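The structures considered in this document are given below.
FYI, it's all coordinate maths here, none of it is from the lab. Since the model is a prediction, treat every value here as computed from it, not as a measurement.
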Structure I
Amino acid sequence: MKYVYFCLFLIMSFSVQASEIKNVRIQQIAMNHDQGDFVFIKLETAPSRASCSTNGAWDYTLSLKDETYNSMYAMLLAAFMAGKQVNIGGTGTCNEFSQIESISSFFVN
């Protein structure tokens, strides 16, 4: 029985906390050829951060490695240029850049 409790404890301790923020404007977008095929995103209000997200300068990254992400980038850029508020959901992981959470969902309000 102790083994079962120990296994449950391990599983729960490795759970991922994805961030989410609503009704916020994008403050800054950046790309850097030397960093890789993704976009850095800074919001007017910082989200609650995933445990891997320790970089205070940027809030999220968005991969540009497939058509779905490229469509999300087009929406993100349009929202940024129009000054629209957005909702962003993170993955809870830092895939593109080891210290910044990756985006999983994006909505324009």
Structure II
Amino acid sequence: MSAAAPAAPANGGALIWCPFPDSASARAAIERLLDESLIACANIFPQIYSVFQWQGERGEAEETGVLLKTSTCLLDRAVGRLAELHPYETPAILGWRCDSAAPATLAWMGTLPC
């Protein structure tokens, strides 16, 4: 008989999406956020192709995408800190609370200090 999954924290899980100019800058920001206990994990998508409208002009860029995992109680702090660490002057950072997650994943997010 397997052990029951840990209880999910009341605050829930949250995700943050953010593109970076390269893997090195993404990794540097991730390391700081992990050191500061603002995230539990990050997934790096090494090469994404972005097409965008910025300051009235169409642009294209090869970037590195990052999906960060945190708890809802830390979401706003993590988004704010990521904006401070990010090399872009105006980074595109989107954060949202998860509607659903596996109980063990929520328990992991709950280990972050709120």
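Side notes on the structure shown:
- Read-out relative contact order in percent (Cα under 8 Å, 6 or more apart), computed value 30, structure in I, II: I
- Among candidates I, II, the computation of P(r) over Cα pairs in 5 Å bins from 0, in percent that gave 2, 12, 21, 21, 16, 12, 8, 4, 2, 1, 0, 0, 0 used structure II.
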